[in-house]
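Presented below are the structures under discussion, each in the form of structure tokens.
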Structure I
Amino acid sequence: MRIAQITDIHIGFDRDNPDEYNMQRLRTVLARLAESPNRPDLLLMSGDLTEFGDAESYDRLADAVSACPFPVWPMVGNHDSREPLLAAFPQTPSQGGFIHYVLELTGLRLVVLDTLEPGRHGGAFCPARAEWLGAQLAADTQTPTYIAMHHPPFESGLNWLDSSAREPWIAKFADAIEPHSQVRGIIAGHLHRTIHTLWNGVSLTVCNSVAPAVALDLTPIDPELPDNRPLITDELAGYGLHSWDGNRLVSHFECVGALQPLARYDDRLQEVVRIIQSERPA
């Protein structure tokens, strides 16, 4: 079972331009997924699908992914709006005003959590969502479960973009999943970089973005003193590929664009491959 993840696409950043830069980056990633030898079984779009949450941008996005040879499941981020998203992707489950649902996969459950609070940049986890998540986790305590959410509930060190570890929603979310040992990990977006950590004993992986990346600068930022540091950089568009082997989820990440391969599997590297393979138990 292979779950592809793309996140932070931000379609509509360049208004009135159907061929905007972010759309070009998205098409490059989708082409790679469709043509890859590791074609996924499904594609999860983990939030910030558009820049302004407008219907036209969702329609453009829906058109772009319509030819994908695998199911596509959208999520909401802080740049999204629920109603136009559901209009463009009517197959998406929603309940109680939230876009959250469970994907029952082969030997694996993927719980998709809505962390959007309109008007707020950071995440949210209200009592209604806590009740819903608790019910979903209690419904099956045996099957390995991963939670997909746009906002990662930890401080990465990207000071200007992070949620604070002291935000009440993070503590409430931690309390909600703590009793459930079947929760193996969390996959998220929002930070525009590939990041991995262990959070409260749970594996937490953030996927790199389709839109341009957040610069890797972990020094503190002063909101009252612009210091001319780079905040967004033009790194290549990327995606995650989470491979479930029946026991664990192994996450790979690839950047897609105009890169030249420096080595191919030819006669010169065949012996290297043989040696590595021979070291593994039969």
Structure II
Amino acid sequence: MITACNPDIRHRLATEVPPLRQAAVQLLHLAGDPAASMAQIANLLRTDPVLTMGLLRVANSPLFAAGREITDVRQAVIYLGLDLVRSLAVTAATRGLIGSRANPLRLPFWRHSLATALTCRKMCGLTSISPEYAHTAGLLHDVGQLGLIHLFPDYGQTVGAAVQRGESLTDVEARAFGIDHCQAGRLLLSRWQLPVELQSIAGGHECPSSKATGHGNLLALVHAGSLAAEFMGFAVIPSARNVEPRDIAAAFPDERRQDVLKSLPELAEWARQHVSSIEMGL
């Protein structure tokens, strides 16, 4: 596999791919600050009307609704809490990255990312990771693929046939573009100054090492969430081999695998419904 990134592609990723909205980046850092106040969070969000509108739409979706209509940012922070507001704002901001440029893979990409995020939110009960952080990591894990789709409008035609023949997606990307989507994701999240842990998730989610430390649990969770999204039918580039429930369960310790297998049918139905609901809201 090619490990060195093409410097021209690195430059194009940095200059041509639209950045995550700055308010969302600041929010990711501010929400992790124990000294941050609700007023600070609300005031930050108010600086970005587009992000605020997306946040309120998602907050009022069936998945997150607080039992009454949420009509402003301060209400959202009070009723939902800082962590959940963070993940919802990043959901809205990530949807904005998709843009309006015509490409048949943009909607499948969004659905896969959202299904992964929702699955990570549900499956994090098997770990010590918070639902909101799991959601954010799942949502951003494949942002490098979005970057490649943006740079190469023929991305699907370039990699699709080879992947469907059984070749590794990252190998095909590296051969075709001089960089794979994991490397691209790490570069983009670093460029946008997002937390190092999220950069590591973007860079390592395809093949998490069993020796991974520090980020290991979250990395395994996002890997499983991405596989589960494919299992539900939310693949960006379908592969030659169908994902099986045992593939998803294998990301967890032995004692947890039966729980994963039992919960998977209900989880898949729940995630499909909420992908549609959130998609319509945004």
Structure III
Amino acid sequence: MASLKDMRVRIAATKATQKITKAMQMVAASKLRRAQAAAESARPYAERMDRVLGNIAASVAGLDSAPPLLRGTGADQTHLLIVCTAERGLCGAFNSAIVRLAREHANRLASEGKTVKILCVGRKGFEQLRRNYEKQIVEVIELRGVRQLGFVQADMVAAKILKLFDDGGFDIATLFFSRFKSVIAQIPTAQQIIPPVFEADAANGAAASYEYEPEEVDILAELLPRNIAVQVFRALLENAASEQGARMSAMDNATRNAGEMIRKQTITYNRTRQAMITKELIEIISGAEAL
């Protein structure tokens, strides 16, 4: 059995841990407000751009003059998985859920005889995926040290994706991230961005007819690369909000668990101390009676 001193040290260590987790919960809560506002502000633009491109793409579907980013390479052999995760841990199952979805997708493609390449955006995703897919990882992009996510980071990631596509490095690209729903709910999401898959209503187009100036092909050639950067930026913002929400929940649970541990340790300490006092009293009384 541990001594009273060991129990006091253990209780003090648990209380110090509780203070840390409580502080991290408060920091995550303050960061969550800004991250959630940024993610929600980016959604309308990204969704509207997706609908506009879907309407324009429906008018040039099947044409040989359609941009390569729209029609793809015509093959389905090499797949690029862009896995966006966080740079830090202590956020519950946030990183693991994204990696799990990407791993399931990669295993399914491998079972079908496809070639899988992985582009990791975030250190935590790389640390988990390199155990089984180290040879398939083509590059790791770390965003550590970035105080506030901006479009410049998304544009950098999009530029690397477009360069790989221009060099013939893959046929289909899929983006993996976690869509923020609430503090306790983050939804791992897979979105194909090359060639883009538009929603049904966007692809069918509106009932009204439009005349475009310049031509549809020219508009798509200009907007499709920007759309990739926009979708990556949206994924990074969604990830940032989901990360803070998951960390807030994880640290709240950790604080509660630390409180429960302190309560149990204190009860054990008091019982042990009382038992030792009772034992000493019995020894004193027994000695006095023997005299």
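A compact table of results
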item: Among I, II, III, which structure scores highest (criterion: Rg/Rh (Cα atoms, Kirkwood Rh)); result: III
item: Among I, II, III, which structure scores highest (criterion: FRET efficiency 1/(1 + (r/R0)^6) of positions 7 and 239 (r between Cβ atoms, R0 = 35 Å, to 0.05)); result: I
item: Computed -23000 for helix-only ellipticity at 222 nm (-39500 (n - 2.57) for each DSSP H run of 4 or more, over all residues; to 500) - originating structure among I, II, III; result: III
item: Highest-scoring label, criterion being relative contact order in percent (Cα under 8 Å, 6 or more apart), among I, II, III; result: III
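Laboratory data are not the source of any read-out in this text; all were calculated from the coordinates shown. No experiment lies behind these values; they were computed from the predicted model shown. Cβ atoms are built from the backbone, for glycine too; each structure is taken alone.
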